[in-house]
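The next part holds the structures, each set out as structure tokens.
Derivation of every value follows stated rules applied to the coordinates shown; laboratory data play no part. All values derive from a computational prediction rather than experimental measurement. Cβ atoms are built from the backbone, for glycine too; each structure is taken alone.
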Structure 1
Amino acid sequence: MVHAEGKFLVVEETINGKALWNQPAGHLEADETLVEAAARELWEETGISAQPQHFIRMHQWIAPDKTPFFAFPLCH
């Protein structure tokens, strides 16, 4: 989650042919910390360089295809 100047950053992505708004997200690479992954994914998806500052909370959900997901919003 990126918050600056009273605004939240979202990205548009297409899932199953449908355009959706989401926060920049991704997965951990081998031997990568959550903080490193958050900074890398933000850069890869937006070109914005930032260092995560706070762990906000964790979300868990199951996708329609039964894939489990955990979200760790870290940037503020």
Structure 2
Amino acid sequence: MTPVVASPCIDVCEMDAATGWCRGCARSLQEIAGWGGAPATVQRQILDQLPARRVQLHRHGVWLGAMPANMEPQR
């Protein structure tokens, strides 16, 4: 059985028009819609991209999620 990859969703679903990413989880609409049916390898690839997206959203002042201390953007 394939291990389940937890969704990064934090129940704050609001898309940023400039990036096309959710301001709560940093995924695109396509990634959100396909998450449940995506293979674990694809889910992990998406998860690997999220930290950089969160930093970018934070820099633009539109990130709504929490930023772990080790992910705070450089000023």
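Of structures 1, 2, the largest value of distance in nm of label points 7 Å out along Cα→Cβ at positions 22 and 38 belongs to 1. Out of 1, 2, choose the structure whose coordinates give helix-only ellipticity at 222 nm (-39500 (n - 2.57) for each DSSP H run of 4 or more, over all residues; to 500) equal to -11000 when calculated. Value -11000 for helix-only ellipticity at 222 nm (-39500 (n - 2.57) for each DSSP H run of 4 or more, over all residues; to 500) corresponds to 2 out of 1, 2.
Looking at relative contact order in percent (Cα under 8 Å, 6 or more apart) over structures 1, 2, structure 2 comes out largest.
Match the computed value 5.3 of mean projected area of the Cα convex hull in nm² to one of the structures 1, 2, and report its label. Of the options listed, only 2 reproduces it. For the structures shown (1, 2), mean count of other Cβ atoms within 10 Å over residues 14-21 is largest in 2.
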